[in-house]
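Enquirer: Once you scroll down, you'll see the structures, which are given as C-alpha cells.
What follows draws every value from the coordinates through simple rules; no lab data is involved. Everything numeric here is computed off the predicted structure, so don't read it as measured data. Cβ atoms are built from the backbone, for glycine too; each structure is taken alone.
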Structure 1
Amino acid sequence: MAGYLLHEDCYRFVALVCPGRNRKTQGMYATYTMLRDVHPVDAWHNGMDIWTCLDCAQRPSLDGGCYVDPRALASIYSAYRRGVYAPVTWTHAADILEDELCRLGGFGELPGIVRPENVGLMLSKARGWTGYTHAWKYCDPAWSRYLMASCDSVPDYAKAIAKGWRAYLVTPGPSCGVSGVVRCPAYRGRTCAECLLCAGTAKNAKSVFNPVHGFRARAALRVVAS
C-alpha cells in the first residue's frame, strides 16, 4: 500500500497510508502504528501488540475482537520493511492531507507515541477526520480534540464523559441504555467518510455508540459483555 512515514522510534513506526478499498472508510487516508521488527500478526500471537495497541482490551493477543484485517497489516508492514514509505515532516503531511480525509488509528495507538500538536498540524488543512483511542484514561487530554474515547462498557463511557471526552461506546446490542448518544449511522449504510461524526471534541456533537461488529465480533462481544 502506498503511503508515508510519519514517525519512527527504537521500536515502532507510524505510517500514513493512502486510501484503500475498505468500503466503510473508502477515500480516507489512515494512520497505522506497528512494531519495526516484528510482523503485526506475530505480535498478535506473542503479546507484543501491547507496544502498539497499549491497553486496548480488544487486542488479539487477549483474544479480543479487533476488527482490523490482518492481510492489510501484512501489506503495510511489508511496504515499510521494503522502504516504500518515504519519511515526511508533519508540515508536509498537512500538505498531503489538504482537502482530504484521514482516519486516526486505523491500527494501533497515537497517544504516547507521537505528540497531539503534531497531529493537529497534520490535520490543519484536512477536510475532516475520524479518530479513536483506548488510552483516554491516562493520555494527554489534548488528544480529546482529535480522538474519541473508545469505551467497552457503560461505566467506561461515564468516566470518559466526566473527563471531557466524546466517546465511542461499543455495545452488546442495538441499544446502549444511556442518554445523550447517537447510534453510528453505518447501520443505515452511511460510510465514515460521509459521516465524520467521530472527530473528538472538535466536532460539537453527541457521543456515538455502535453494536459489536467486524469479522471478530464474537470475540469483541466477550469483552463488551464482561
Structure 2
Amino acid sequence: MNGCSLTPHYISVYCDTQFKSGFKQMPTNEIEEKIESVIRLFCCLSGRDIFIAAYTKLLAVRLLNKTSISDDSERMMINKLQVECGHNTVHKIKVMFEDIQKSRQMMQEFKNRADGGSSLVNGIEFSSEILTSGHWPYQQIPRCVVPAKLQSVQMTFDRFYKAKFQNRQINYLLSVGSVMVQTTYLAKAYQFQLSFYQASIVCLFNDQDKMTYSQI
C-alpha cells in the first residue's frame, strides 16, 4: 500500500465520495464500520500528513458547498482521527467544522437584524460563511471589483459584523463563492449558478450590451 505515493490521496477521495453520497440512507452502525475501516488503513499509512492535508481540502469544499450528507458522520470521522493523531493534528479540521456551525447562527442573526427575518437582504438573498483565518486551506485573497448591487449587501454585512466584533477584520474569499443570477430579458426566466468572477462580468452587461475585453 505504501509503495504508491498516491495512496493517501486515493483514500481521501474515497472518504469524500462516501460523505457526499455513499453514506446516504445507510444505518449508523454501517457508517461507523466503514469509517473504522478507513481509520485502520490510515494507521498503516506512511504518508499520514499527506492524507490529512488532502482530507482537509476536500472537507473544506464539502462544508462550503454544503454537499456533506451528515454532520454526525463528519464528527465521527474527526473524533476517530483525533484518537489516532492527537488534538494538534486535527485541530484545524475541528475549527473548520465549528466555523460552519457558528456561521449558521451568525447568518440567521444577520438576516433577523437586516430585514426582519427575511432571506432577502437589500433585495438579494445573501449568505456567508465566517472562516477562522489560518485554519482553512484558502489563504490568498484574490482581487475583484464587486458589482455595485452586491457591494451594497457586502457593506450591510460589514457594518453588522464590525458592530458585533469591533477588533476583527473581514477579508472576502470571493474565489470560493458563487452567485445565482436570473435572466430578465427573455419571455421565460432562466437561472444560472456562476462563480463570483463570472457573475461580476455578467453584471457589467446590465448597463450596456457590448464591451471589449480591455473594458471588462
Structure 3
Amino acid sequence: MPVDRGCAFWSLSHVTLQMKNSPLKVDKSWTLFLDRDGVINKKLPGDYVRNISEFEFLAGVKESIASLHKIFGLVIVITNQQGVGKGIMSSENVRIVHEFMRSEIAKAGGDIHAVFFCPDLDGSGSRDRKPETGMALKAKNSFPEIDFDKTIMVGDSITDMEFGKKLDLTTVFIQKEKDTQQINNSLIDHVFTSLKEFSDFIYESNPS
C-alpha cells in the first residue's frame, strides 16, 4: 500500500561535471530514492506545482519507473515541498498530486511504494528537509528492509546529492544536456541527462 508522508551549496572547488558511468549492479535487495520536481515532473521556474493540472511528467518517466520497478525492491519518492510552509498550497493539495502521480505510473506498469515530503521552509532547521536525512530515516522506519549501502538517490540538485552522501548512498545526478552549472564531483557517483537515460543504463548493467 503506497503511503504519502509529510513531514547549501558546497563551497569547495567546483568543476563542470564530466564523468564516465561505470556499471552498477543492483537487484531486488536495493532501494531507489527519487526526487520529484526535475526528475519525475517538469519544474515550474520560481513556482510550485500546486495541483494536477500543473503536474507534467517528463518524457519517458512513467515507462522508466515501470522498468526500474522490475529491478529494485522499493521505489520511493523523497521531496521537499516548501510551498506548503509558505502557504501557497496545502498538504492536501500535495497529497492529491501524489495520488495522481502514482496512479499514472501504475497505469504504465510501475509502482511508487511510498512518497515522503517535507513541507518545511528552507532555513527552518527542519531535520526532514533535504539535505537533512529525516525523510530517509522515516522511510527506513516504514520499510526496515532498506539498506542504505544498497540505496541509490536520484536527484537534480546539489541538495539531493548532499542528502545522499550524508547517508553514504550511491548518488545519481540528473543534469540536463544544456545545463552548464558548476558542481562538486565529490558528491556525485553517476550522472545522466534524464531518468530515462539512467533507467536504460541500469538495464544495460543488469541484463536478465
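Enquirer: Of the structures labelled 1, 2, 3, which one yields 20.9 when mean count of other Cβ atoms within 10 Å over residues 30-37 is computed from its coordinates?
Expert: Derived from 1, not from the others.
Enquirer: Computing distance in nm of label points 7 Å out along Cα→Cβ at positions 94 and 198 for each of 1, 2, 3, which one ends up highest?
Expert: Across 1, 2, 3, distance in nm of label points 7 Å out along Cα→Cβ at positions 94 and 198 peaks for 2.
Enquirer: Rank structures 1, 2, 3 by distance in nm of label points 7 Å out along Cα→Cβ at positions 78 and 142 and report only the one at the top, that is, the highest.
Expert: Largest value of distance in nm of label points 7 Å out along Cα→Cβ at positions 78 and 142: 1.
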